Structure P
Amino acid sequence: MRAREARVVYGGRGMGKSVLLRSVAGQLGADGEHVIGIWHGDEAGSLRDALLAALDRPGAPSLVDEVEAAISVNGPLALLIDEADRWRDIEQTRRTLDQLGAAQRERLGGCLGLLVAGGIGAFRLASQPLGSPFASRINAQHNLAPMGMPQLEAWAQPLRQRDPAYDTAWLQAAHVASGGIPLLLAAALSEGWRCCDAAAPAPDPVAWLDGFLRGQSGFKKSVRDSVDLGRRDSPASRILAAATEMPGAVSLDALEDAGLTLAQIEDTVLLLLAAGLLRGDPEPDGDHLRISPMPSLLRFHRPPRARFEAAEAAVRAAVGELVHHQVDLFHGRGAGRTIVPEATLSAFLAVQLRAQGWHADREPQRGPGRTDITLRAANQPGEAVVEVKIWSRNDYQHIHAQLLSYLQADARLGVAVMVATTDVADADYAALLPQPAPPVQRLGVVSAWTLTGQGPHGQTVPIVHLLARLIPR
C-alpha cells in the first residue's frame, strides 16, 4: 500500500479479512498516511455513494474528481474496501473500481493505493475481461488461510497461563471443531476467558462451538455464499463434492469431464481454501489434486433430525472420516511422527457426529470414570456410548469391559473405537474380545466385530468394535 499498488484479499466469513484491513489502516495511519476505509458492503446502497460519503462529498457528480481533490489537499491516499462483493449492484461496483483503476493509471499515478477484500464476488471483480482498468492494475492477490495449531497455541498462551485446563488437547478440539477459522476460535477463547472470570470449568469446545454456530443462523449461509455453494452445479459445489468422495486424490480428469475448465478448478480451489472449507495443496500433483474437506462443524446439510436406528452407521461414517483425515492427526515428521491424544480423536469424532445432526457429548461422568462420547437423537429415547482408545496405550486391552461399565439403563448401543498406528492383525484385536470372538468384517483399513453385552439392569445391548488403522506416511 505504501507503494500505491492495487491488491486483492480473498477469504470466507470469519477468516480475518476485516481484521487484516483494519490492521493495515492502523499501521498506515500511524505513519501519517491518508487512509479511507469502507468497512461494510451494503446491499441497499452502492460503493460509489459510500466512497463519496467518506470523502465528505455526498452526491458529487464525479468520484474521480473528488478523489483527486482529496489527494491534492492531504497527499497520497490509501483506499481500503472491505466486503467489496456485498453491494447490491455488482456491475455498478465493477464500474466504480474500473474508474478508480483508470484514474490510478492516467491521473493519480503514484498517489492512490487500493486494497480490496471479499469472497467469490471480489474474485470475479478482479478476474474481469481483458482491458478492465481495475483488473489490469492489480499487483498481487492474497488468499487467507485457516489458523494453524502453532498460531492458536501462541494466541491462547495468556489463557493457558490463567487456567491449565486450556491445554493442548482443549485447543486441538477447538481447532478441529472450528476448522481453524479465526472468528470461531476467537469466540471459543473469549468464552474461555469468561469462564475463568466466573471461576467456571472449561467448556467442551466442540459442544460450545456447535451451540455458537446454531445461534449464528446466518454464519454458515454467508460462508456458503462467499464461495458460491448455493447452487449444486457451481464449480465450488462440484469440487467440494469430489473432495468428499475422493479425499486427498481428486481427479482433474473427472472434474474436467464434469464441465469445469482447468482455470475454473484452480481459481475455485483457492477460494475454498481461503474460506476454510478445504485443506491441502492447490497445485496439482500430476493429474490429481491433494485436497480434502476441512473436518469442522461447518460441514453442511445437517439433517433436521438423526434417527437412533442409524447410530451405528453414523459412528462408522465418523470413523471413516477419521481415516480420510489422518494426515491432520499426527505430529512431527518421518519416523518421529506421533498420533494426537485420545481426547483429540474423540473431539474429531464428536465433530463429525454433530455435523450429522446428533447430540454428541464428550466425556460425561459415568460412575467408574468418563466415557468419551454419548450419542443421542433428538426427541428419541436411549443413547449410544462411544469409547475411544489408542492401541498399546492406557489399558487399551480392557476396552470391552470399560465400555460395558459405562452403559446406563437407557443404553441402546455401545461402540468401541480402537485407533492403531501400525497394521494390527485382526486376530490380535479379536483376542481382546469375549471368546469365542465373532467373525470380523473388513473394509479397507477398518475392521469391525459385532457382539452383545449386558447393561446395568441385565438388558442386552449391541456392542460394536471398530479397529481403525491410521498408518503415518
Structure Q
Amino acid sequence: MFEENRENSQVLLRWALLLSAFCGAFEIGASSIYRLFPLSLIPLVAAFAFWILNRRKKGLIHLAGQTIAPWRDAAIPLIWILAYLLWDGINLLYAPIWQYGWEKYRVVLPMLFVSLCLVCVLQDRKGRNGLLLIFTGAGMLLSIGSVVNYLVWRVYPLYYTLRLTLRRDYNMFATAVLLGMLSGYGLIVTSKKSYGIKTLLLGALTALELPVLYLSGSRRTYLLLLLFLPLFLLLFSIDRARNDSWKQALTGAIALVLGVGALSFGEVFLMEGCMNQMYQQQGEIPELVPVPGGETTVGERYDTTTDGSALDKRLMLWRIAWEDYRSSGTLAQTVGQGLGYDILLYDLSDDPELAAEYPDPSVRMGVLSAHNMLLTDLLSGGWIKGVLLVGMLLALAWRVLWLIWSRQWMGFVYGCILFTIVAGNGVSNRFGLLYDKFFYFYVGLTLWETISFRRDGGGEQWA
C-alpha cells in the first residue's frame, strides 16, 4: 500500500508539472489576462505536498539527498546557477524601489518551486519527452489560436492590425512559438519512426508555425530562423544519407523545402490580404498604437534588419546604461545598486536623446529598462553579478557543446533553444535572465540530458 501511494504521488506530481509547464509556455505567448499559470500552481503545490508526505518516512534530509543525488554530475553548472541566484536575492535586499524587485520575484519564486518539482520528476526519457511534447503543443496551440483569434473568434484582444500575435509583446509570442517548434523537432528526430515519416512530421510542424512566426513581425525570430532552419535541414539530411542513401536524403530535403515553402507562402499571402483589408477598414487599434508613426507591414519591419535601424532605440538604452555604470562609484560598480535600478535609471535620466524620443517623461515611467541581461546585472548587482552570469552561461555552453561534439541530437536542439533564450535576453526582457520562465525549464532539461548521456552513454545520435 505504501509503495502504491509513492508511485501514485509520483504520477500525480508529473501530471501537475506538465499542466504548469503547458500553462506557463502558453501564457508566455499569450497575454496573462486569464491567469492560467498562477492557477496551475495550485494543483502543483497540492501534488508536491502529497509527494513529500509519501516519502517522509526516512526524514526530509534523506529525501533531499536522494532527490539531489542523480544531479551531482551537473555540479559545476548548478553551483554557478545557485551562486547567481543567491547574489540576485541579495540584490533584492537593497532594491531602490521595492516594487520593482518584488515584480521580478513574483516570477522567480514560483519558477524556483517549479524547478524543484522538475528535479523530483525528471527521471527518464519518457519524462523529458513529456515536457517537450507539452511545449510543442503549446506552440501549436498558439499558432492556430493566433489565426483563429484574428479571423474568427476574439478570445484575446486584437493588439495589432498588421501583425499576428496573442499578446502586446509580439517578440515573446514569437519566442514561445519558435521554442515549441524546436521542441517538436527534437521529439521527431529522436523518435523511432522511419525517415519518411519524420520528414512528413517535420514538414507539417514547420508549415503550421513558420507562417505565424513570419507574420508576427518579430525581427529577432526572423534572423534566428534564417540560422536554425538551414542547419537543421543539413544535419537531418546528412543523418538520413548515412542511414538510407544520399539520393533519398536529397529527394526528401527538396520535397520538404518545396512543400513547406508552398504551404507557408499560401498562408502568408492569404493572411496578409486579410490584414491589409482590415487595416483599410479600421486602421490601427486606437488604444494600442505601437509607436509614433503607426504600424508597418511585416515586410517593412524585416527590411530594417539590413539597414541598421532595428537597433536604434536599443543602442540608445545600452549607451545610457553603460555610461551610468561607468560613472558610478567603486562600490556601485562592484555590488550594483539593487534590483530594479536598471528601470529607475530611465525614469530619472535627463539624457537629451532619450528626451527627444520620449518628450513626455510620464510615458517612460516604469516602462523602459536596459534591454540587455548583462547591463541589467551590472547595474543591479555590479561586476560580481556580471561575472556570475558569464560563468553560468559558459558552464551551460560547455555542457551543450559536449553533447553536440558527441553528435547528440538533443544537444543541437537544446543549443538552438538556449541560444534563442540568451539572444532574446541580450536585446530585451525587463529583469534579465531569471525573469524568463523558459530559462528554468530548458536549463533543467539540458542538464538532465548531459547527466543521462554521461551515465548511460549511447543516446540519440545523428549518423
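Laboratory data are not the source of any read-out in this text; all were calculated from the coordinates shown. Small disclaimer: the values here were computed from a predicted structure and weren't measured. Cβ atoms are built from the backbone, for glycine too; each structure is taken alone.
When relative contact order in percent (Cα under 8 Å, 6 or more apart) is calculated, the result is 12; to which of the structures P, Q does this value belong?
P
Who wins on percent of Cα pairs over 25 Å apart, for residues 246-429 alone among P, Q, i.e. which is largest?
Top value of percent of Cα pairs over 25 Å apart, for residues 246-429 alone goes to structure Q.
Figure out for me which of the structures P, Q the number -12000 belongs to, where helix-only ellipticity at 222 nm (-39500 (n - 2.57) for each DSSP H run of 4 or more, over all residues; to 500) was derived from the coordinates.
So the calculation was done on P.
Given a value of 4.6 for distance in nm of label points 7 Å out along Cα→Cβ at positions 62 and 262, calculated from one of P, Q, which structure does it belong to?
P
State the single structure among P, Q that was used to calculate percent of Cα pairs over 44 Å apart, giving 14.
Only one of P, Q returns 14 for percent of Cα pairs over 44 Å apart, namely Q.
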